[in-house]
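Structures for review follow.
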Structure I
Amino acid sequence: MTGFSRLIRNRDFLMIMALLLGLLWGQGAKWTEKTVLPALGLVMTLATMGISGSIFLSPGKLVRPALWGIALNYGILGGLILGLSGLLIADGELRDGFVIMTAVPPAVAVIPFSVILSGNQTLALIGTIGCYLAALGITPLIAYFFLGGAFGNPVKIVTIMAELILAPLALSRLLIWAGWVKKLEPWRGTLTNWSFFLIVYTIIGLNRQLFFDRPGALILPAAIALASTFLLGWVIETIGRLRGADSQTITTMVLLGTQKNTGLAAGLALSLFSGKTAVPATITTMFMLVYMIRLSIRQHSS
């Protein structure tokens, strides 16, 4: 394999290029927008191929990782976002945007990134599923207390869970049963990396104008995004090491504790409120992507 061939398969290079391309030439994102959901579904399918079906044979063992996922994503991350936005954000529309972020479950990318970063795949999968199931009750409660009931669509959450978690998981079981795993294994990394390139480019490209038109309005939302990714990730990692957790578990705990489904949050903000309400999700998406690039580069160099 030539140096160029290795470079265009390298996940760190591709994610950085996607970020830069989205900022410099975002027009193409209008064409790739409809491919994001299938691309993420492909990533999820490839990621869950490596998860043994035996983990579902002992339901009692699933409770603990599910509770960890809920505690990290809703308790710690959600609590931090809600608290900081209440203290720092005076604009009602922006504050509502952070409330919506608090209400949504974790990014489904937690699962494939846990595989990429050599994390605890069982904790990632069960923790994420636990959060999506919990969201059916938590989301309406947050809407009722903080948004006056204007937000909260359980059907949309169930649909997202089915399309991006349950369907890929079922398809991965089918591929394993059909013996396709060995055939796909040589292409697994390349397909995953290019799918993430497409996803990252589209998210940044669709929102690039925001970063050029209204930079001053982004300072406080950016500070909250920074605290909820880089700072909180460092705190979770430090506490995990002090308590003697293994590196795989710490990696996945950091992902569950720093990644929200900002795509869902932005979509709900746009459909139920205004473009301004979607700003927090857009800003946080940028920081999440940069943070995951940092984690990926660190894992690759270690």
Structure II
Amino acid sequence: MKTIDLFSGVGGMSLGFQNAGFEMISAFDNWQTAVDIYKSNFRHDVQRIDLSKISDCQIFKDIKPDAIIGGPPCQDFSCAGKRNEKLGRADLTIAFSKIISKVKPLLFVMENVERITKSYTLSEAVKIFKKAGYGMTSKVLNASLCGVPQTRKRFFLIGLLNGKDNVLDYYLTKNLSNKPMSVYEYLGNEIDIEYYYRHPWSYGRRAVFSIYEPSPTIRGVNRPIPKGYKKHPGDAADLTENIRPLTTDERSYIQTFPKGFKFKGTKTDLEQMIGNAVPVKLAEYVAKAILEYYSDCKQNKEITMPCQLQLNFG
């Protein structure tokens, strides 16, 4: 499937879909630093474009993608953000839906934070997708059950042109793990400490975690231990000189970027880009679920599949 990635960031979603077998052919983002990192890690084209200002979508129509994937920025919905849809970032979700409605790929995948499910913006985007003829499946997935050593809940909306709603429900859940993946299960002794500090949103939350449990959500900030930090009842251990925050590289590994992935830029930018990324293995899990659905459609005539997809994959 010829696939393009909108709001691609450094390429977590692209890499996951590529690993699953999708043919990534182009990516688009408006942050030059992220574009530069993406370019260093992929052979296909990546362009810097403000996707909120795309009108006729001809640049995408010329590519003729079978699939469009993307994670419009989620700060206006995120727990770490101001949770205010009127601040402007939520408009990028609408921009994504309008691009889909004009280009009409056979498949789209949109990722965002769990909180978007309670938003007015999502309901408006769904109306646009519906009017364009998409049958949709939505699912909130916990990354720790999808091969990622991190408790990170993310919302996925998958649309099939001229398809039916909810046809991917079974495929998105059938391969979920029975238990969350720990940092140690994924990285073994790559992290040379047993406990680490992760700066909390508020001091009402724990901050010290064990490698024998999933990491909390990797965020866009990575702060040192503040002087005078008082132990939280939920902390996995007392603070000692052996407890430290995770390094930038370690955080990228927990986001399931491979060790060979090339990151460059200021520490602040890197922490934010890594925190913003879709975990590679989570994207790969979703991509494989979609491909498994397609495979079953080819073999089982009782499974409904849009005619375009039958022609493309039959």
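A short reminder: the numbers here are calculations on the coordinates, not readings from a lab. On a predicted model such as this, the values are computed, not experimentally measured, just so you know. Cβ atoms are built from the backbone, for glycine too; each structure is taken alone.
Brief remarks on what is shown
- Entry that produces 30 once percent of Cα pairs over 31 Å apart is calculated, selected from I, II: II
- Computed over structures I, II, relative contact order in percent (Cα under 8 Å, 6 or more apart) reaches its largest value in I.
- At a computed 4.4 (distance in nm of label points 7 Å out along Cα→Cβ at positions 21 and 229), which of I, II: II
- Origin of the derived value 1.1 (distance in nm of label points 7 Å out along Cα→Cβ at positions 5 and 37; candidates I, II): II
- Ranked by distance in nm of label points 7 Å out along Cα→Cβ at positions 45 and 181, structures I, II are topped by II, which has the highest value.
- Parent structure of the calculated result -9500, given that helix-only ellipticity at 222 nm (-39500 (n - 2.57) for each DSSP H run of 4 or more, over all residues; to 500) is the read-out and I, II the choices: II
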